[in-house]
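Multiple structures are listed underneath, in structure tokens.
Taken together, the values in this text are just the output of simple stated rules run on the coordinates, not laboratory data. Only a predicted model underlies this, so the values are computations on that prediction, with no experimental measurement involved. Cβ atoms are built from the backbone, for glycine too; each structure is taken alone.
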Structure 1
Amino acid sequence: MAYDLVLKGGRVMDPSQQIDKTSDVGFAGGKVVAIGEGLTGTDERDVSGLIVTPGLIDLHTHVYWGGTSLGVDADAYARQSAVTTCVDTGSAGPGNFPGFKAHVIERVQTRVLVYLHISFAGIYAFSPKIMIGESEDMRLMAAREALDMARENPETIIGIKVRVGKHASGPNGINPLNIALDVAQAADLPLMCHIDEPPPTYAAVVDRLRQGDVLTHCFRPFPNAPMHGNGQVRGAVIRARARGVLFDVAHGMGSFSWDTARAMMAAGFKPDTISSDVHAMCINGPAWDLLRTMTKFLALGMPLSEIIACTTHRPAAAIRRPDLGSFAPGSVGDASVLMLEPGDIALEDVQGNIIHHQERLSAKGMVIGGVWQDTGI
């Protein structure tokens with residue numbers, strides 16, 4: 001059989017099928033069709049010496065470029081990081097989601113899926129000069145409107161987002177989370193909850209989350225770190241994982257600490273998903289992109305196969321899209337082509353602490369819907 005596109009001779013890593021071998025990947029009709037040797041296609045790409053994974057999913061991004069102050073260009077970011085699916089986490093709420101859909105989601109090549117913000121206007125004031133927590137005003141908590149918008153857009157809205165903490169919800173504390181949980185329950189969707197400095201506490205937030213809900217910024221620094229000062233993981237965090245709450249990295253400008261990450265990894269508490277929280281204020285450091293965040297977990301000693309799992313089939317499961325994040329026949333025809341390059345790299349956390357590592361992941365190409373996309377890198 002001749003395929004539309006064949007990626008030839010790469011190291012194929014698909015944790016969803018426990019595949020790690022040198023092989024070809026064939027695509028036809030926008031789908032994955034086969035993994036094997038000697039495949040031929042109309043378009044053949046030699047990827048020998050490179051790593052070929054199911055399309056990377058960045059579970060925490062902000063790509064409402066032009067519509068919010070924190071948005072970055074989805075396609076430019078995708079080329080930079082070989083990300084084929086950007087999950088936007090609350091840039092838009094029900095009041096401005098139609099604009100996000102019409103002006104970004106429907107126009108870019110990159111797949112964009114959305115956790116809809118419970119706030120009517122999403123994250124509307126996030127910049128170096130103006131910073132207003134959208135959850136500080138309970139009048140903006142748009143439960144009815146969010147539920148209606150989610151029901152009207154099931155192909156794009158895959159969850160509900162809320163932000164709580166000293167900077168996001170201020171005097172309202174945990175109350176916006178209560179409203180968001182009601183909407184997620186009514187819409188039968190998972191919830192993603194941001195947490196920053198207390199109040200509320202890390203424990204109070206994770207105690208409210210349900211199976212399949214996502215606690216994002218899970219390796220944030222003190223205060224509101226997931227472990228005690230002695231490195232012991234908080235009991236509420238352990239209980240939450242036991243009932244199926246998911247823990248997502250979401251590096252961003254303030255939510256990844258080497259001290260926290262080392263303590264949690266030493267305690268055997270690895271993240272369920274690895275994401276960048278890329279936005280306008282961290283794309284030039286300290287987060288940069290998904291590949292830089294993944295490289296930090298290489299530096300923490302996490303096996304590459306687990307890192308790939310945390311950026312492919314695990315986020316796909318979190319957003320209930322089993323057709324993504326896998327090379328199983330019939331899956332969406334997405335792939336990321338990466339190189340593990342030798343050479344010293346300085347890796348900073350959000351507190352300015354730097355560690356050095358002797359290899360890094362870089363983007364060399366990608367496939368979206370069975371079509372090759374150059375990264376331009």
Structure 2
Amino acid sequence: MKENQLVEDLKCLTSLRFFAALMIIVHHSRNVLHWSWLQHAPETMFQGVSFFFVLSGFILTHVYSTKAMPPYGSFVRARFARLWPVHVLAIVFLVSAVPEGSITFDGPGIFDKWVVLGFNLALVHSIFPFLAYTFSWNAVSWSISTEFFFYLAFPLLLVNIERTWGWKLLGTAVMASALLLILRLSDLPISSENFNQATAYFASYPSPVMRIFEFVLGMSTWVVWNKYVRPRQLSPFAWTLLEVGVLALCVFWLGYAGSHIYSQVLSNYAQLYFGPAGSCWVFALLIGIFASSRGALARSLSWRPVMFLGEISFSIYMLHQILIKVFVATLGWPAVPEVVFFPVLFLIASVSYLLVEKPGQRFLSGNWRKTDAVLAVNPQVK
């Protein structure tokens with residue numbers, strides 16, 4: 001059994017979460033808010049969710065390869081407590097601040113909005129292959145539902161990860177490929193204008209079976225980083241060159257190459273995976289290089305104000321689309337300037353983080369009187 005040791009705090013990875021959240025804000029704003037520069041943003045911005053999946057696998061493996069894994073029930077309870085308080089806050093914010101017609105979908109039977117809400121609050125709505133479920137209520141919450149299924153599988157995936165990571169990565173790739181093959185052989189349409197229609201897109205895009213490859217890629221990246229990158233003795237200048245190189249590669253891929261391949265090369269069914277997750281490999285490279293925090297770029301990300309933006313990034317992510325609806329649907333102000341929108345978003349995200357996210361996490365995890373040791377030394381595990 002592992003002894004509990006002090007876990008190294010990979011500070012710059014906390015900060016990188018903020019920039020991934022910004023990618024998704026840009027994606028959701030481009031066709032709604034009247035900011036001229038949004039029209040020049042690449043279509044790959046929504047792949048910021050893939051960054052979160054890869055980073056989650058990396059950080060959890062980093063923590064629990066050093067510290068003893070708690071009992072399964074305690075682990076799942078702690079991970080649920082990480083997600084649920086802000087999830088509930090977001091729905092309350094949505095219902096109280098947005099006109100009814102802009103809140104969610106509604107329909108007969110299992111598509112009744114209150115039935116959907118029950119599955120949504122239970123964080124299982126990502127397994128339903130319908131737009132009405134995937135993007136129900138606070139639409140971005142599909143990703144935390146998918147993430148919760150990763151948490152359920154993580155203790156098993158962690159077993160002997162340093163020896164079995166290659167097989168687990170291959171196995172999850174096979175699972176994703178098998179799902180695509182099944183969808184191709186089925187009669188499901190790829191897409192539909194009917195939000196109650198099962199489609200191949202919504203059977204794959206949010207599916208934990210499809211997306212767990214990204215999470216396991218993050219776990220595998222930690223193994224490679226820990227064994228080969230972390231021990232490397234290079235000068236700060238050399239590390240800075242590596243950071244600049246991998247960042248340039250990431251920008252080139254997201255800004256040009258990835259979009260080109262997605263739109264002009266891939267078949268419709270290949271797009272079902274590579275459209276949302278095709279950048280996971282470059283995110284893994286970015287995380288694997290920046291995790292060591294030995295170059296100038298990574299060290300700059302450890303600056304406390306930037307780290308705080310990373311710490312509130314979950315609340316930023318969960319609340320930003322609702323705030324867009326408030327400005328557009330409630331206030332009728334799609335031309336809200338950036339100098340208003342972003343300060344308001346960061347303010348409400350900070351309040352959410354300090355008054356709901358952290359206290360709620362401690363309360364639901366049964367740790368109201370003191371902060372869990374893992375979270376205290378590793379803000380990224382939040």
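Starting from the value -19500: which structure in 1, 2 was helix-only ellipticity at 222 nm (-39500 (n - 2.57) for each DSSP H run of 4 or more, over all residues; to 500) calculated from? Don't skip to the end; give the middle numbers.
Numbers: 1: -6000; 2: -19500.
Derived from the structure labelled 2.
Comparing mean count of other Cβ atoms within 10 Å over residues 318-325 across structures 1, 2, which is largest?
Working: 1: 19.8; 2: 22.8.
Top value of mean count of other Cβ atoms within 10 Å over residues 318-325 goes to structure 2.
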For 20 (relative contact order in percent (Cα under 8 Å, 6 or more apart), calculated) the corresponding structure among 1, 2: 1
